[in-house]
Structure P
Amino acid sequence: MYALHNDAALEYGFVKINNGIMSSYGSAWTLDVHGISAHGSTPQKGLDAIREASRIIMDMDYVVAKRTNPFSPAVFGCGMFNGGSIPNAIPDYAQARGTIRAMDAETDQILKDSFETFVKESEIRGFKTTMVCEGYPAVINHPEAYQRVVDAARATVPADRLDPNGNPMTGSEDFSLMVNAAEDRKGAMFFLGSGNKEAGICNYLHSNPYYVDDDFLLIGAQIFIRIACN
């Protein structure tokens with residue numbers, strides 16, 4: 001099984017692939033914290049949901065800094081945070097959402113286990129919490145499939161437009177549910193440049209504004225044809 005992913009941060013027609021991990025372990029999480037509301041003048045009567053959710057997020061920053069291997073990238077990010085309804089009351093509810101990224105299974109598990117532990121600690125403090133964390137494992141290219149992509153790319157693009165030892169992306173991919181060399185599920189994914197700096201359309205995925213040079217699709221089709229024929 002083979003897949004290509006466009007990359008607008010790469011110049012048009014550049015091919016990037018790695019023999020091994022190609023995308024990170026990645027999960028999206030949602031944390032809900034329920035506390036007890038009280039008037040802002042009597043904080044001792046409430047349980048501050050915003051403060052508690054913030055504690056969990058800050059504790060996860062400690063895990064990234066001190067519990068994971070510094071030679072294995074790890075990311076815990078919070079991109080959304082909502083809580084409270086009026087300024088002079090202790091908030092009884094807060095919700096945070098974000099992502100977890102890792103480049104190996106051990107680091108991914110450390111982050112998830114730590115997150116779960118911190119959430120359970122909130123229950124001991126009297127809060128009611130729910131946490132959902134779902135995502136995908138890493139795409140790990142199989143050596144045989146990797147070589148077929150490299151051979152097909154060499155026959156399609158100039159030598160200086162092929163990077164056979166490209167860095168894996170820190171994003172995640174559901175293609176990992178099909179391909180994982182560690183589990184002997186053979187296949188490979190590669191990135192194909194769709195950017196154009198001269199036209200001002202070299203940017204990053206999921207960004208705004210976002211635009212690609214659609215002609216890159218022809219190069220991708222040619223690579224797939226050569227993979228299929230060989």
Structure Q
Amino acid sequence: MQPQADPFIVPVCHEEIEILFHDQSLLLISKPTRLLTISGKHPLNIDSAHFRLVKDFPAATMIHRLDFGTSGILAVALSKPVNAHIGKQFSARQVVKTYTALLHGHLVDDVGCIELPIANDQPNFPLQKICHDTGKSASTHYEVIERLNHPATTRVMFKPLSGRTHQLRIHSRAIGHPILGCDLYATDEAFFMANRLMLHATTLEFDHPVTGERIKGFSPCPF
């Protein structure tokens with residue numbers, strides 16, 4: 001039997017979680033880049049947004065996740081019924097999310113929609129791939145915020161209309177404009193143009209599970 005490869009050990013994240021909203025039902029937080037949403041199986045990967053939150057909010061559970069490198073807004077339930085209620089809104093696509101990203105090169109169109117199906121790229125876990133045969137439908141709306149020069153990059157607002165794994169990262173690559181700093185899908189040039197994944201969850205909208213009020217959370221983009 002061949003020895004298993006060493007697991008990926010995440011670097012220490014010294015940035016703090018910011019609490020954007022807090023009531024008896026839920027939290028809205030801003031997760032820093034390079035912090036896991038949920039602790040990994042390896043004991044050296046125990047630090048995470050959830051690990052930190054339960055110290056002050058023992059009943060906290062993560063309703064959804066952000067990739068390790070993605071910063072920005074997350075909703076956190078403070079009870080199982082709240083988690084289930086908001087989780088159903090995610091399943092029904094009643095939750096509206098937007099992300100800010102910095103892409104390699106200049107997009108030609110000011111607005112557009114990327115509709116390309118996504119499948120697991122087995123056995124290359126955790127990579128995903130565009131596959132018209134086995135992929136699940138995935139749609140991403142984008143709007144150009146600004147085009148920058150020296151080097152040529154484009155700041156965009158993404159609105160994912162579905163929630164596939166790595167959707168924004170692989171859709172960006174598929175149109176020839178990978179997200180800067182992406183270690184999985186960017187070209188070498190695009191990867192080395194940033195010291196982090198230039199993807200930030202900026203807004204999150206959903207119905208409050210108790211009051212029914214439309215919650216509109218906002219986390220300013222740090223780049």
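Where a number appears in this text, it was derived from the coordinates with a stated rule and is not lab data. Remember, it's a predicted structure, so these values are computed and weren't measured experimentally. Cβ atoms are built from the backbone, for glycine too; each structure is taken alone.
Here Rg and Dmax of the Cα atoms in Å, for residues 91-210 alone was calculated and came to 20.0, 63; which of the structures P, Q was it taken from? Write out the running numbers ahead of the final one.
Values: P: 20.0, 63; Q: 14.5, 49.
This value belongs to structure P.
Just checking, which of P, Q has the largest value of mean projected area of the Cα convex hull in nm², for residues 75-146 alone? Write out the running numbers ahead of the final one.
Values: P: 6.5; Q: 7.5.
Largest one: structure Q.
Between structures P, Q, where is FRET efficiency 1/(1 + (r/R0)^6) of positions 99 and 195 (r between Cβ atoms, R0 = 25 Å, to 0.05) highest? Walk me through the intermediate numbers first.
Values: P: 0.55; Q: 0.85.
Largest one: structure Q.
Work out the source of 4.0 here, i.e. which of P, Q gives that when distance in nm of label points 7 Å out along Cα→Cβ at positions 51 and 171 is computed. Could the numbers behind the result be given before it?
Values: P: 4.0; Q: 3.2.
Comparing all candidates, it corresponds to P.
Comparing mean count of other Cβ atoms within 10 Å over residues 59-66 across P, Q, which is largest? Each step should come with its number before you reach the end.
Details: P: 14.6; Q: 17.8.
Going through P, Q one by one, mean count of other Cβ atoms within 10 Å over residues 59-66 peaks for structure Q.
Compute relative contact order in percent (Cα under 8 Å, 6 or more apart) for each of P, Q and report the one that scores greatest. If you can, show how the numbers build up before the last one.
Working: P: 36; Q: 19.
If we compare relative contact order in percent (Cα under 8 Å, 6 or more apart) over P, Q, the biggest value is for P.
Which one of P, Q has helix-only ellipticity at 222 nm (-39500 (n - 2.57) for each DSSP H run of 4 or more, over all residues; to 500), as calculated from the coordinates, equal to -3500? Intermediate values should be presented prior to the final figure.
On the way: P: -9000; Q: -3500.
Traced to structure Q.
Rg and Dmax of the Cα atoms in Å was computed and gave 22.3, 74; which structure, P, Q, did it come from?
Details: P: 22.3, 74; Q: 17.8, 57.
Computed on structure P.
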